[in-house]
Structures are given as structure tokens and as C-alpha cells.
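Colleague: Structures for review follow.
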Structure P
Amino acid sequence: MGNPLKTVLKITKSYGLKASGVYLLNKLGRVTCDVVVEHLVTLPVNQISDSGPLLDGFEARWMTPEEVCEFSQDPSNDLTLEFAEGVKSNNRCFGIMSQGRLAAYGWYTLHQVKPEYFFQTGMQLPQNLVYMHKGFTHPDFRGQRLHAKGMQLALKSLNEEGVEAIISTVDWTNFASLKSCDRLGYQRLGRLMKCTLLGRTFSRFPPAAVQIGISQGSQLPSLVPA
């Protein structure tokens, strides 16, 4: 992020002294014990605001494994063949296309989230929750609110299957995204934490997440006594 002092001053100006403290603590933690901290956030589907109609020339729908495979051939779409395999199981990709090009997509997982998609531990979800672990808009199509529209349409569809809320994570130093989440009405369930001390990896899972039926996949030693 360039000169550390300039970064701290910029963060302080935009988000306050507390945010600067978080940034510095994160830097120290990454160096000393490979710490990773993220906020687990959730938003009820019925609170997602209408982002307006989809612009002319675009179509939005759930993508097939074959479509994901086809679009993965273009590196600018940031998709892999592994994603195509995931669509065949409990993963779904909601895409917005324009004239044969992939303009934007959102990646959603139901029931069981693999470790590579969640904190390297995985996660189990109740039937009424869905995890969104990736949202992407192609650089050529940014600035048209396609991500917001895609998420709205995808969750409307999932709501018909009983999904009542979305779960996601935000790095605790991504202050712009956290501010946006707060503005949109997301509830913070707590911090996910993982670090390595003396060769052992420890983690912390938010108690508030457990209370609504979410559980961590592979259980690492607890960073904080239960």
C-alpha cells in the first residue's frame, strides 16, 4: 500500500484513529504469527434494497457448469475449471451476460462450504442461510451496479427455496467495505481469527454465528477458551 506512514495518515483521515490502530495491529500480527482476522457478516434477504431494473442488453441467470467452463477460458473473468466442477454440487454461480460476454457474477454456496472458500477451515450452514464467497465485475463493465443487481436477483431466487439470509466475510482492514456493509444493514456476527503460534494453528469462531446454526468445518484448537 505504498509508504506505511502515508497509509496510516490516509486511514486516520478517512476512518479515524481506531482504524489506524487496527491496520498497525494487523501488520504486526501478520509478521509475528501469520494472523488473519475477518468479520463474519449477515443480511436478511428481505432487507436487500432494489437496485433498479437490469439495463438493456444484459441478461441475468444461474450459469450452467458448461458456461462456467467456457468463460473460465478467458483469464480476465477470474474463473477456474474448479469453479465449473463446483456448480455440479452445492455451489451456484449467478451471472450477468452481455452480447456473449460475462459482465459480472456472484458465487454462492449452500449447506457445506469447503475450506478453500472459507478461512481454510470450512463451514456448515443451516438450510435458511447461503454463503457468498465471491463477487466479480469485469473491468469493462464496472460502474453500472451490476454486482448489486446480480446479488438482488440471485437471492430473490434462493429465497424461493427457503434461504432467508446471506453470510459473507470482510477483512477487518477493509474499512471501505465494512462501512458499505454497515450502510446496507449487514449485522456483524463477530470476528473470525486464525494465527500460528509455536508451529500450531489456532482459530476463533464467533459465538453469535453458532447461535444461529453455523458451525466451523474443521475444528482447530481454540484461540480463546470456550
Structure Q
Amino acid sequence: MKKALLSENAHTDLILWLKDMGLEIQKIPCINGSPIGTHPDLYFCQMSCSDNGDVFSGTASKVGQKYPGDCIYNAASTGRFFIHNTNITDPELLDVAKAHQLDIIHVRQGYTKCSCVVVDENSIITSDAGIARACRNKMDCLLVSPGHVILEGYDYGFLGGASGRLEDTIIFNGDLQAHPDREKIRSFITERGLKIKYFDSYPLTDIGSILISTK
């Protein structure tokens, strides 16, 4: 059975929908003691956006409370590209990316998965201009407005941290219709033959991604 790795603070509407889709829910408690310590993308890295993509499980005790020690596993991997600040990537995760023969793209942003909606193996959405510049020559990249995503304890969160993919559907944790670039986002996703699921009952909220595991 597939399972969804979710922050223990994930909204009930998201949890119920994922259960209706047949997924088991694994809630992540606050492990490292930080305000974002429940975010699964601090401890896991989804290596592919396809249904058979495995999830790399990091060593929780390695994850620090502050940047950059808290984002050693926070890479965006599409199944073809591996995007991260490779100066801080955990060596074991980097070795796995190389073993998968992924094209490694170095960026300055450590919170790379938080900053990227992984659409398909050749496409991402990001509000980080540096990531967009680094990726545009190799893959399709939609640059959107920063902010407009809630992250408790911070000025704002990231769209990537409020997203995930299940089969042919890109999921947004909250109301995508409230985002100023909603139409560009919708077009970018549907042009690639994918569907969109969002929840208009609550605001877009960064919960450290929605990671889908097949193991």
C-alpha cells in the first residue's frame, strides 16, 4: 500500500482525501525541536515523481535545528534531475542521486524541495529566482510570485512545501485559487497532462511537502 508522509499538523481535509485515495498516513512528529520540525522533507527525499519512485529516508539525528543543518535532505528530485545546494547535501543522499544517474543541479537555496513544486521529471514550479536561473537551461521552470503561503512562525512559506504529487495529480495543501499566479500554475500543470487537487476550505499552507512512498 502506498503511504503519505505528512506533518502531524496536516489539515484533516487533506488527510481524509488521501485516505479516500487508498493511502496509509504516516504522520511526522517534531523530531529536531525546530518550528518546522514536523516537516517530512527535512528527513526524507522523494527520489522520483513517478508512481514507482522510492523515498530516501535520512538519519533524523543528523538534522539540525537551524539552517543549513536542517536542510541536508531537502533536495528536489524529479527522477531525472536532482536539485539542491550540494555544499550541504548529506553525502549519503548525494551518493544515492549519483547511483540513480540523476543530473545534479547545484543551487544556492538549501530549502530546495520547500521551494519547488515537482510537476514531472522535466518540470518544476518555484518562487526562487536563483533556482529558476540554474534550471531553465535544462528543464521547464515556471517562476511564480513569492509568498502567499502560510508557514506558522514565519513571514511566509513556500509553494513547494505546500505540494505533492499522487499518480497524475498535483496536490496543493490549501486554496490554490487564492494565489495570484493560479492561472499560470494551472496552465503549466494541465499542459503536461496532469490534474490538480486543492482544498478551498483553508489557506495554502507549507507543511513540508506531501511525500508519497511506495514502500
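Derivation of every value follows stated rules applied to the coordinates shown; laboratory data play no part. Treat the numbers as computed from the prediction; the structure is a model and nothing was measured. Cβ atoms are built from the backbone, for glycine too; each structure is taken alone.
Colleague: Comparing distance in nm of label points 7 Å out along Cα→Cβ at positions 66 and 90 across structures P, Q, which is largest? Don't skip to the answer; put the middle values down first.
Modeller: Numbers: P: 2.7; Q: 2.1.
For this comparison of distance in nm of label points 7 Å out along Cα→Cβ at positions 66 and 90, the top structure is P.
Colleague: On to the next question. A value of 3.5 was computed for distance in nm of label points 7 Å out along Cα→Cβ at positions 122 and 138; which of P, Q is the source structure?
Modeller: P
Colleague: Something else about it: If percent of Cα pairs over 14 Å apart, for residues 146-185 alone comes out at 49 when worked out from the coordinates, which of P, Q was used?
Modeller: Numbers: P: 58; Q: 49.
Computed on structure Q.
Colleague: Let me ask something additional. Suppose you compute semi-axes √(5λ) of the Cα gyration tensor in Å for every structure in P, Q: which one lands on 22, 20, 18? Provide the component values of the computation, followed by the final result.
Modeller: Values: P: 30, 22, 18; Q: 22, 20, 18.
Label of the source structure: Q.
Colleague: Still on this model: Can you say which of P, Q returns -4500 when helix-only ellipticity at 222 nm (-39500 (n - 2.57) for each DSSP H run of 4 or more, over all residues; to 500) is computed? Kindly include the intermediate steps, with their values, before the conclusion.
Modeller: Details: P: -9500; Q: -4500.
Structure Q accounts for this read-out.
Colleague: For which of P, Q does volume of the Cα convex hull per residue in Å³, for residues 162-201 alone, calculated from the coordinates, equal 90?
Modeller: On the way: P: 90; Q: 55.
Matching structure: P.
Colleague: Please state which of the structures P, Q yields 16.5 when mean count of other Cβ atoms within 10 Å over residues 10-17 is computed from it.
Modeller: Details: P: 14.0; Q: 16.5.
Computed on structure Q.
Colleague: A further question follows. Using the calculated result 21.0 for mean count of other Cβ atoms within 10 Å over residues 82-89, pick out the matching structure from P, Q. Don't jump to the answer; show the numbers that get you there.
Modeller: Working: P: 16.0; Q: 21.0.
The value was obtained from structure Q.
Colleague: One of P, Q was used to compute relative contact order in percent (Cα under 8 Å, 6 or more apart), and the answer was 21. Which one was it?
Modeller: On the way: P: 26; Q: 21.
Clearly, the read-out refers to Q.
Colleague: Comparing P, Q, where is mean count of other Cβ atoms within 10 Å over residues 42-49 highest? The partial results should precede the final answer.
Modeller: On the way: P: 15.0; Q: 24.4.
The structure with the largest value is Q.
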